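See the structures that follow.
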Structure P
Amino acid sequence: MTTAVRRAGAFAVVASLALVAPLVVSIREPAIATVAAIGPFLLVVVFALSVNDDHLLFELFARPGDRRDGTLYGLAGFSLAAAGVAILSVGFGMPAHVYVGTIILLALGNLAAQLVRTVSTGTVVVTAGFVTGGAVAATAAQLFTAELSGSGVSVPEIVFLAASGGLLAALLREVLFRRDDALVMVTVALVLWLFASIPEEITATRIGVALAVTIVLGYASYALETASLAGMLTGVLLSLLTIVLGDYGWFLMLVAFFGIGGLSSKYQYEKKRDRGIAEENEGARGTGNVLANSLVALVAVLGAAASSHEYVSGLGVSESVFFYAFAGAVGAALADTLSSELGGLYDNPRLITTFAVVEPGTDGAVTWQGELAGLAGSMTVAAIAFVAFEAVGPLGAACIVVASAVGMTVDSLLGATIEGRVTGNQGVNFLATLAAAGMGVVLASAIGLSI
C-alpha cells in the first residue's frame, strides 16, 4: 500500500465522523445535536495543529507540505471545512444528507482515485475513479442519512446529487483548487444545497438516461479530442443538469452546440493554424470556453427548474421565459462558433464596425461565408426546438433564429470594440450569449409564446 493510499484512507476515516450527526438525530436537544455534528471535527483540528511531527499519526496524515512545515495543515483545513459545512446543516437548514454526502464524496472519491493510480496513472482513468468512487460513496452515505433522519428524499434525487457532486468536485480539483479539499468541499456543499432546494421531481428513468447518455458523450468528446479533460467534465456536468432539470429537447439543443461546435474546431485545423486562427490544444476546448458559451444556458435551466418554486412563480416568471433564454443562448453559441471556425477559412474578412478589409483572425472580423454558417447553426438549434416542442411552432423557431443571430452579431461587435482591452474572448462569448438570451426573452414575452 502506497503512502498516498494510506493517507487517503486515513482522511476517509476522519470523513466518517460526519455520520455521527445522523446517528444522534433522535436527540431533540439542539445543543447536543450541534455538538455531535461539529465537535468531532473540531477535535481533529486541535489534534492536527498540536501533534508533533515525530508522532506516528503525523506521518499517516502528512502531505508533502505538512512535512516541510511540521504541522498537519491539510488535515486541519479539511476538518475545519467539514465543521463549517456541519454548521450550515445544523444552523442554517442545509439538508443533513447533503452535508454528510459532500464530506464522504470528497474523502472516498480521493481514496478511490489513489487506488486507481496504483494501477494506472492516466489522468482520465484516475479522474473517472474519483468521480465514480465518490458518487457511489456519497449515494450510500445519503441513503443512510435519509433513512435515519426520515427526510423522505427520493433515491433518484440522491443519485442525482451524488453524480453532480462528483463531477463538480472533479472539475474544481482540475481547474481551480487542485489539492485544496477544503475549498472544494465548501463549494460542492453549497451547490448541492442549491440543487436540493429546486422543486423538481426526478425520476429513476430520467437520472438513468442522463447518466448513460452524458457518460458516453463525454468520453466521445475526449476521445475525439474536441475537449480537454476539464472541458469534458464541464460538458458532462452541464448535460447531466440539462437532462435532469430541463428536458431531453433542451439537451438535444445543448449537444448540438457541443458536437457540431467541437467538430468545427477540428475542421481543417492545420489550415487554421497556418493562418493563426486555430484554437489552442489542437482545437480541444477547455472549461473556460465551454463555460463562457454555456453558463447563461445553465442558469436558464436552473431557473426553469425553479420556476414552480413559490418565490419564482410569485414574480410571474414562467418556464417559457427560461426556455427561450436557453434556446437563444445555445443558438448564439453555436452560431458564433461556426461563424468564426468556418468563416475564418476564407480570405478578405471585414471588420464589422467599419467594413474595412482586415487580416484573418482579427477580433470582430466577419466573412459572408461565416455569417451564413452561423445562421445555419442558429437554424439548427431552432429546428431541434421546433421538432422537440410542439408549442414552439414556426413563430417560436423564428424567435430563436433572430435571438441567436443577435447574439452572434453582438459577439462580433464586442470583438471589434472591447476584446483585448476590456475583456478577453471568453468574456465576449459570455456577453454575447447573455444578449441572445435577453433577446429570446423579449421576443417570446412580446409575442406571448409558451412551451
Structure Q
Amino acid sequence: MLTSPQPSLTQVLLFLLIGIGLIVLLTSRYRVHAFFALMLSCFVVGLGVEMPVDTVIATIKDGFGSIMKSLGFIIVLGTTLGVLLEYTGSTQVMANYIMKKVGQKRSALAMSITGFIVGLPIFCDSGYIVLSGLNKSLAKRTHTPMAIMAVSLASGLYAVHCFIPPHPGASAAASVIGVDFGKLILVGIIMAIPAVAAGYLWANYMGKKLPDVVEHEDEIIQDNLQLPSVGKAFLPVVIPILLIALKSFLVIDPAFNNKWLTMLLSLGDPVLALAIGVLLAFNCKRNWDKNSVARLMQEGVEKAGGILVIIGAGGAFGAILAATKLGDHLSAALPLASMGIFFPFLITSVLKTAQGSSTVAIITAASIVAPLLPALGLNTPNGQLVGTLAMGAGSMMVSHANDAYFWVIAKFSGLDLKTMLRVYSLATILMGLTSLVMVYILSHILA
C-alpha cells in the first residue's frame, strides 16, 4: 500500500486555498457544474500535497462511496416526495389553508409560513416557482407591495433549505460531521423559525419604503376538482417528521423487548420515513394512471441525480482534505478552541458569498470543518449538532447575483436587481446573523 508524505501546514493551506479558489472561479464565473469543479479541486489539492496519483484516486472513490451510502436513498426519496406534492396540488392546498387561518390582511405572513412548511420537503427554488402564482394573486388582492410578498415567501423557503434534511446541504453536512438526522431536523426547525421571522420583518420594513412598480398579472383561477383534502395534503410532510423525531428522542431500555415498539421505531429511520411520505403523497390524488406515475418517478430520480453527484464530489473533496491531516496542522498552529461555532459559520458564509450555492458552500465547509471538530471543541454529539447548524446559518448569507435562487425570485416576482439587493440580499444577511445568535445560545444551553 502506498503512503503519502506528510506535507507542511504552508503547503496544505496553499493548495487548499487554490482548490477552493478553483471551485469558486469555475462555478461562479465560468458556470462549470459543481461536480467537475469539486473533482478537479480534489486532484489539485491531492497532487499539490504530493499524494501519489493512485492514492488520490482511491481516496476520491472512498469519499464518494461513503457519502452515497448514507445519503443516496434519502435524497432520492426526498426529491420524489417534493415532485409528488407539487403535482398533486398539495402545496396549493397547504397554502390556502394557512391563508384562511392567518387572514388575507396578513398575507405576507401567511406566505412566509407557507414557505416554511412547503419548504420542508421541497427545494426552495421549486417551492418558489410553484407558489409564485398564488403569491402574485394575493399581492394584487391585498394591495401589498410585491417586494414584501416575494421576500416573505422566499425567506420561509430559504431558511429550511439551509438548515434541515432532506435538503442536500444539510444532509451532506450531517453525514460528514456525524450528526443524528432526526435531531438535526427537529432542532433545525426550531432554529429556522427566528431566521424566517428576521426575513419577514425586514421585508415588511424595507418593502414599504420602495415603490411597487410590478405590474400584477390578471389572476388565473384554476378549477381542479382533484385537489386533496387538507389532511391528505399535510400528512406526507408531518408523518415522516414525527416518525424521525420519535426514533431520535425516544430512549428505551435495551432490556425492554417489545416487537411492536421496535417496529415503530424502525419506521423512524429517515429512509423508511421518507418512503412512507412518498406513499402518503400518492393518496393525494385519485385515478392515477401508469404514465403519470412513471413520469413523476422519473422526474424525481433525475432531479436527485444532479444533486447526488455534487454531494458525492463534496464527499470526495472531504476525504482528500482528511488525508492531508489538515485538522492536525491547524490544531497545532491556530487557537481554534476559542473560535468554536464561529469558525464553521465564517467558512461557510465566505464560500456562499463567493460562489453562490448554499449546497456547495455547506458541503465544502463540512469537509474543511470535520477534521477540526476536536480542536474547535465540537467533537461531542451536541457539539457536532451546533457546528452543523452554524454551517447552515453561514450558508444563508449572502445571497446575491451569483445565486440561482436570487434570479428565480427576481424572475417570478418581477423585481429588478436594485430592489432584490436592497430587500432580499440584506434579508439573507439578517437571517444568517439571527441564526448564528440562536445557535450560539443553543450551544450554551447544551454545554
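Quick notes
- Highest-scoring label, criterion being mean projected area of the Cα convex hull in nm², for residues 51-274 alone, among P, Q: Q
- Structure from which 13.6 was derived, mean count of other Cβ atoms within 10 Å over residues 115-122, options P, Q: P
- Taking FRET efficiency 1/(1 + (r/R0)^6) of positions 139 and 259 (r between Cβ atoms, R0 = 25 Å, to 0.05) as the criterion, the top-ranked structure out of P, Q is P, with the highest value.
- Entry that produces 68, 42, 30 once Cα extents along the principal axes in Å, for residues 147-370 alone is calculated, selected from P, Q: P
- Answer label among P, Q for the case where relative contact order in percent (Cα under 8 Å, 6 or more apart), calculated from the coordinates, equals 11: P
- Source structure of the calculated read-out (distance in nm of label points 7 Å out along Cα→Cβ at positions 75 and 267, 2.8) within P, Q: Q.
- Read-out mean count of other Cβ atoms within 10 Å over residues 131-138, computed value 24.1, structure in P, Q: P
Quick note: the coordinates plus some simple rules give every number you see, no bench work behind them. Quantities reported herein were computed from a predicted structural model and do not represent experimental measurements. Cβ atoms are built from the backbone, for glycine too; each structure is taken alone.
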